[in-house]
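What follows is a set of structures for review.
Bear in mind that the values in this text are calculations on the coordinates, not laboratory data. Being a predicted model, the structure only gives us computed values, none of them experimental. Cβ atoms are built from the backbone, for glycine too; each structure is taken alone.
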Structure I
Amino acid sequence: MSVQLVRLGKYVWEIPKTYNPNMLVPGRVFADEVLLRKMRQDLTLVQCANVAQLPGIVKYSITLPDGHQGYGFPIGGVAAFDMDEGVISPGGVGYDINCGVRLIRSDLTYEDVKPYLDKLISRIFQLVPCGVGARGKLRLSISELERAVEEGVPWAIDRGYGWPEDTKHMEEGGVMEEADADKVSRTAKQRGAAQLGTLGAGNHFLEIAKVEEIYDERYAKAFGITEPGQVVIWVHTGSRGFGHQVASDYIRVMERAVRKYGIRIPDRELVCAPFKSREAEDYFKAMCCAMNFGFLNRHIIMHWVRQAFGEVLKKPADELGLELVYGMTHNTAKIEEHVVDGKRMRLVVHRKGASRAFGPGRRELPADYRSLGQPVLLVGTMGTASYLLVGTEKSEEITFASTAHGAGRVLSRAAAKRRFRASEVIEALRRRGIIVRAASRVVVSEETPESYKDIHRVATVSHEVGIGRKVMMSTPLAVAKG
């Protein structure tokens, strides 16, 4: 049955509760007609309506402009649940817990690095282990890993990775305080002990880029972006096998929980538990460990990026101005305060393939950004642009302070592999002046720009709706892929 939609505005659509009598709230979809047509080609809208049936959901189930079919929740999905009446669902966070992004600015221009690009990306590729099952240079004992995933980024800084001031520009300061390693299985710990500081595969990447366009000079300057041609670096990866194992372990726990608590779910991928239950508490603490792993992973990789630039350009990273603009996550469940129907509530906000986008004034923001709003990192894929946005008060009003996180797939990995040859993709990118280093030719075929939605369209919808204001766009110069 085709999902019924009511148009509420140029880029806003509603799935009314009448679509399914079990929906507790409507679905709210943010898309233009082209993006919406893509959503209709898979189960994105059905999943949005399914999420609207979960106990304790408030206001509506949200699908953002980059929405596409995922596990349980759509990727690009947001849902907030009452802490007392609601649930937490691993499907609303995803398997790659705290998949996220960092944006690093520099004092360098394209002309400064042009002669060194090949050396830079090659050295980064040497320093940062990439690919499926990649094993890191840090070999931690189980007890060391437990400390790391409880302490987050401060653990790495204490061991010489990064700079103390880096934590000021990270979501949660790079640590989820609720993390408890006792709630994580030994299997997850064994997988994580060998993978800290690795890029992984899939859509994860490390990119040297240049600023192509500045849309708002005031915000750009505040975030350290000064001119077109300025060199920036993007790091996109998550919690690797550690987070995947945490998700797998607790999906099994939640399968038992839905039977124990008599929770009716429209899709077995939406298994969940009441947030105040023991099962939910254990999952949340384990998930926070995986979030800390993701924060740590990107932090250690950033350290090696700085090292590579320093070695190749023969200058210390601080003299090159390699400062963190912001580090954020886009696969999470967090406890946040939001106003719903005029009432301030503490909610469990699930963001799956979605970026937090707080507007000005939120205490969670870094002091130097608090009057502006949160930097939001909207990443493209290999060969496409990426955007720096800023969160808005409107996003707090209509999307629980959330906006898109990337372009969203339109072609399955299997279909992309059949359609594109890696050698042809690499050559096409080379003709555009983009250098690619990849651990796997298969990943190159799977991650072509044509496999994803138009990032410019996603950014424009976010901007026009008012849930993420455009600040800067960058284009790639050199990319490292798993």
Structure II
Amino acid sequence: MLLVWLHLQGSNASCVQIPSAHKLRQLTSRQHTSLLFCLLCHSLAVSAPNWQGLYPTIRERNAVMFNNDLMADVHFVVGPPGGTQRLPGHKYVLAVGSSVFHAMFYGELAEDKDEIRIPDVEPPAFLAMLKYIYCDEIDLAADTVLATLYAAKKYIVPHLARACVNFLETSLSAKNACVLLSQSCLFEEPDLTERCWEVIDAQAELALKSEGFCDIDFQTLESILQRETLNAKEIVVFEAALNWAEMECQRQELPPSIENKRKVLGKALYLIRIPTMALDDFANGAAQSGLLTLSETNDIFLWYTAAKKPELQFVSNARKGLVPQRCHRFQSCAYRSNQWRYRGRCDSIQFAVDKRVFIAGFGLYGSSCGSAEYSAKIELKRQGVILGQNLSKYFSDGSSNTFPVWFEYPVQIEPDTFYTASVILDGNELSYFGQEGMTEVQCGKVTVQFQCSSDSTNGTGVQGGQIPELIFYA
């Protein structure tokens, strides 16, 4: 039976933190405690006569040998200079768990070495791999999972590598998507790459503003800047590239001058679709950043204003972005002379999806008495925790159409978990309301289930009320 241990630190344990090389060399205190406990148990076990009889299964007896000098016939010096750790191993056990170790110890070109240096693998990652080989246990930590994946790939331990990828996919968010995109390409993990692109496309502005974006390599930067489906304002793309350039100057030990920023950006600068910015964004942002030459600035201003537009090196076609999907949960709508009325009460509904999606906003009903304006506070919660909220206004034209109200950023929704969608409306006019609500709606490839919410104090439920639509990216 495979035992899975996921050691997560802190309240944000679900988010993978991309560590520095220095941090990767250090075990967490919890891992130190676990390791010391294991060593103590090993010491007590092997000092007892007939210690083998203490463990009924071969897996348990094999686990006693993990990180144990008893009968060790090889040692590994793991880690870069200045951060090495000497770890014992048993050739037979290692060869059974890895074809690379089998070739090293029993292949035609095997070398009879008592000590093997491995400078490119971090000690915590190597220990995690050994623990899997010896104990059949997967022990992953958020700050070392990438290094563990590297070790599993290097020594061809496919089941451990798959567990690392699953861990990363589960922990994927806008904060780490750009760095994981870079790593997924390096490790040749197409499924993880695809998941990273889903997050980056749907939550582009959050991803571009993340600290991790500044840590990506140049090739990944180019891939993101030329992405057609980025859901982001172009000024946000421009500012992200500027931040990356400043960090790249530091990595190359260059002064962060305008000339050096242009140098490190190179041809990637022209992947930013500056001519598609709003004129205000260009005039108050990109044009005054100093990154553009005077000639480029003048030509772009002419592009905005002149009938005869100059030729530009920059891409001038706007990105397509993502097309939002709408899940409509009512089969009809109506209005009556005494409802639907708003007095600061909450309209709420719970929903769950069968695939990961990104909720961008809600479609709401408007006035049934002619044109009217409403103030709307929308909110999205999971188990009482607010994931997204926004306060905005929308104008309705008196029709029974729905009117979109958006979150500042799309919110990632995991499958098979109920979330609570809520809105508090403020307006004098009565509105339309939905009827003949459905408990399950098929929207493209996504199935959405609805159930009543205890937060609803204004009458909205599955069968009728407000929040007729969920607007999402899939």
Please state which of the structures I, II yields 1.15 when Cα Rg over 2.2 N^0.38 Å, for residues 110-197 alone is computed from it. II
5.6 is what came out when distance in nm of label points 7 Å out along Cα→Cβ at positions 102 and 454 was calculated for one structure; which of I, II is it? II
Taking percent of Cα pairs over 35 Å apart as the criterion, which structure among I, II has the greatest value? II
Taking relative contact order in percent (Cα under 8 Å, 6 or more apart) as the quantity of interest, name the structure among I, II where it is greatest. I
Quick check on the output: 13.2 is mean count of other Cβ atoms within 10 Å over residues 254-261, derived from one of I, II. Which one produced it? II
Taking mean projected area of the Cα convex hull in nm², for residues 126-373 alone for each of I, II, the highest value is that of structure II
